[in-house]
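Computed from the coordinates by the stated procedures, all read-outs in this text should not be read as laboratory data. Because the structure is predicted, anything quoted here is derived from the model rather than measured. Cβ atoms are built from the backbone, for glycine too; each structure is taken alone.
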Structure I
Amino acid sequence: MVSKIGVEVIIMKLLEYEAKDIFVEYGIPTSTGYVLEDVDNLKAILYKMGLPVVLKAQVLVGGRGKAGGIKFANTEEEAVQKAQEILNMKIKDLPVKKLLVNKPSQIEKELYVGFVVDRNKKKMTLLASTEGGVDIEQVAATAPDKIQRLDIDPIIGIQEFQCREVARRLGYAGKELRSLATIIYKLGRIMHDKDAELIEINPLAVTPEGFEALDAKLIIDDNSLYRQTEFKKDVKDTQEYTDIEKSAMEAGLAYVELDGDVGIIGCGAGLVMASLDVVNHYGGKPANFLDIGGGANAENMKKALEIITMKKGLKSIFINIFGGITRCDEIANGILDFKPSVPVYVRMMGTNEKEAKEILNKAGYELYQSMQEAAKAAVKGA
């Protein structure tokens, strides 16, 4: 989710190093390392840090290790080569633009600790497992008995005795129990203080020196943006979104890129969602979600068409307009101003509907009486 202020957006997902910086603020033991955007400064970092090192791609998707985004290096030459390899790669279509350089840890065991908002229970839930280093969903599917769960009262909040109880269930006692319980408690405080939807350490390593957060994941709830102002970034600096999505943000349009070939434009999020559903119903694959919003004019419509036609493989466009404060004739003029190169299928009704139909019919466009008819034609056209 995104809130737009000029060309600023609010970043809901934090990169590993950004989340680790917050961990450090709260006293959670972790190795922050150094962040690179190119290899020019790597040798200086290696001089300070020493060898060996672990090089970790900074992207907002999982599966970095399997994709080759985490590499170990024992020599300077090897580190430079592998750093360049990572910075030249894409992980799940996201280009790697930043790299975290850490000292490798001596791992004896890997745990999982995290908090997530359970919307059904309207509570924060603590999850912990002795099976760290793999997706918690995988553990839940194969060994659910190895996950400790604890619902947190939203009024009282996380309590230290609860953290000690979870650490005890994981098999720890004495000094180790107290240390683990403290990490769990501090993680819960971050969850609360930062209005997070999810926070996790996976893995939380057991080392000869104690516990250490080897990875960090933090997702902020977009409903809290009015007070979580520290998470503002310029849209150009974000990794979470595609280039087309960034262009839409800069234009003030609500756009989400999908993997189909039928472009969809509507006014109002509910109408656009219904448009996606009806395209899917007729066997089509939506290429995007794009809401031009209420009161859109010809320029908004023209820009919307410019943006969705940036997507490769687009075969048709379904435009679904219910004109209230949005004037249908303005939308029609926006279509003519751009003149898409792929077939366009339009359903319009509402304010100045008659004028819009005259404009589009004169230009050779066929208008459909119902959303179903237009969607079906767009799917066939694709």
Structure II
Amino acid sequence: MSSKSEFVLLLEAIEKDKGIPRQEILRLIEGALVSALHRHLGREVPVQATMDAETGEIRAAIIKKVVQAIDDPVVEIVLADAKKLDPQAAMGAELVVPVDTGEFSRIAAQTAKQVIFQKLREVEKDNLFKDFKKKESLVVTGSVYRTNKDKTVFVSLGKIEAILIKEDQIPEERFAIGQTIKALVRAVEPGLKGPQVYLSRTSPEFVRGLLRLEVPEVHDKTIEVINVVRSAGFRSKILVRSSNPRVDPVGACVGIKGTRIRPVINELHGERIDLIPANDKIEESLAAALAPAKVIRVGIEDQDKKTARVWVAQDQVAGAIGKDGLNLKLAAELIGWNMTVETVPGEETPKDPGVSPLAEEAVSGVEVPAEPHD
């Protein structure tokens, strides 16, 4: 700091721009000056250090004991010298003895600078943490910065580098340096070098966030995404409801010729998406949830235990259950009911399912092909 006036102007600018009270910085500087003075003296002794808030002037002193004969000149002073500083000084009393800051001023100035810059870094880290904490469960866009051998991907989000571990990546996806990707902010935790931001592309909430970005009616809450269940990289089922009877929740999410749902599917590398319209009739909800399979009828077994039996034609069994039972599992998670799939002997898939036209609607979100993905 070239002059005291510049120092005072700096404190004022920090107070105004960063919201850090001048007195708080002064307290931090004074504490650091005490430590610097100890280093200057070569050991810890009783000292004082202050900085004038208006001029930036540093004052330092050592607390010395008035003695008859000096054994330790750093912390002791004879009565004759003590009385030159304070005529009331008495033997055995403690006296505040000013330190010549000439030799100490360079160290003091450096210390003050370090404290200010450290405080600014802490405030910036704290502000970054608060900013990103607000973004938890939201979708952000970043660029791939680097990758590790353990498949961890580091994504630049501007002021911060976020972490996308292998378990939060869609199976088999690959990333190139500089590639732009979207991901959900899964968690934000404090760290020594700043906030640690963890991303996810496998969370069901990632799909919800992508819909919020692509479908205006979801963003403005005309369409409510009630539930999302997912097996990342394979299939998602999304339960939707419209608060406006004139807005079809499935159609609005799909868009004309799939223009709204296609960007979501592409971001998920072709993951199948079943959009299921919510319905007050549980039988119809269960039938629709098994999309793309077409259900002939549904029977409630136990209302309290939420168990049901679902009948499908022979050629729909594989679709209803899905590979490794995935479609049935996701449908059960989506609605919150356990289902058993039964075959109707000799029955073929009807052109009109009869029991649940909703099952036909649900398929509309699945049939949109994904565009080729790098």
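Comparing distance in nm of label points 7 Å out along Cα→Cβ at positions 115 and 139 across I, II, which structure shows the greatest value?
Numbers: I: 1.8; II: 4.9.
Structure II comes out on top.
For distance in nm of label points 7 Å out along Cα→Cβ at positions 59 and 339, which of I, II scores largest?
Values: I: 4.0; II: 8.2.
The maximum falls on structure II.
When relative contact order in percent (Cα under 8 Å, 6 or more apart) is computed for each of I, II, which one produces 10?
Working: I: 14; II: 10.
For relative contact order in percent (Cα under 8 Å, 6 or more apart), the value 10 is produced by structure II.
Kirkwood radius over Cα pairs in Å, for residues 27-170 alone computed as 17.7: which structure among I, II?
Details: I: 17.7; II: 19.8.
Computed on structure I.
With distance in nm of label points 7 Å out along Cα→Cβ at positions 147 and 331 computed per structure, which member of I, II shows the largest figure?
Working: I: 4.3; II: 3.7.
Biggest value here belongs to I.
State the single structure among I, II that was used to calculate FRET efficiency 1/(1 + (r/R0)^6) of positions 203 and 275 (r between Cβ atoms, R0 = 30 Å, to 0.05), giving 0.10.
Working: I: 0.10; II: 0.95.
The structure behind it is I.
One of I, II was used to compute Cα extents along the principal axes in Å, and the answer was 80, 52, 38. Which one was it? Working shown, then result.
Working: I: 80, 52, 38; II: 118, 45, 43.
Going label by label, the one that fits is I.
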